[in-house]
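What follows is a set of structures for review.
Read the figures in this text as sums done on the coordinates, not as results from a lab. Quick caveat: nothing in here was measured; it's all calculated off a predicted structure. Cβ atoms are built from the backbone, for glycine too; each structure is taken alone.
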Structure 1
């Protein structure tokens, strides 16, 4: 499993699998903020703190969260599926399972997003705990599967060139510069 000790520098695009793992931590922090928002609203309503939290959650899931899914669906998954490996059936089954989870997560986010968008605009709207739990649960299960199976598998199967190509695609998607190799 890929993990990071606190205080470690954030990974860069030349370590794309570590970046994907780091993104999982950010997703979990956003889900934690969402759960705090559920508890905050009944006592305080949609005050400035709630509005700012909602804006941050929207910003994250609408940008970095979307990039993360695109990194997987457009780059990592196709690269893994194109490999000629003895356990190809297992790779295909894992990716099918992850893609099915993406559908569930997108639907849960769509429902939750509608309420969070109102809160971000300062509209006092109820944020049902069941809605947030549905979203959090779907992401938690998905992240666990990626951390325990997908990322270790990718680290084992992908060549350094394939990993570098993945990092370049991730950088391009974000309009960032890919780190260049040090001069020899």
Structure 2
């Protein structure tokens, strides 16, 4: 895939990831069991995102890849892409919550379609980001990649840890995510009341 196409997908990742959410809003039929199972998962994913943003800061919201420093502490000591893992967990939670009353076939199609679309976007933007990080941080990033997996977290933190927890940046960096999360919660409540 060309660098230009990867950069375009990275720049428009928010819009691309909004499509699965819209499908859930349109076709989802929540029920009490789905909400009970899904919402804790959605909140867990957002907590993971907040933990990661506390280390990575506001640079995660740009239209182009940037990194003032290589962060390897906090959740980054367990997995190289904790923001995306958090997003995926949140999306899985909302998908379960929104599809509780859908038929089995519709539930499987919606959940698989939503998570599959996310996986496709991440399959493009993770290599794009890693090319940038490898070029910027060289051998330090290579060592980090050797120690920490990209998606499935390690059970113990890697020893090489660099970065500082800055909880003050979370509100600023996550404002759009908090709004989106709130909209999804409100839509879930409305749909649950109407069904």
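When Rg/Rh (Cα atoms, Kirkwood Rh) is calculated for each of structures 1, 2, structure 1 gives the greatest result. Taking distance in nm of label points 7 Å out along Cα→Cβ at positions 32 and 144 as the criterion, the highest value among 1, 2 goes to 2.
Name the one structure among 1, 2 that distance in nm of label points 7 Å out along Cα→Cβ at positions 16 and 48 of 2.0 was derived from.
On the way: 1: 4.3; 2: 2.0.
Value 2.0 for distance in nm of label points 7 Å out along Cα→Cβ at positions 16 and 48 corresponds to 2 out of 1, 2.
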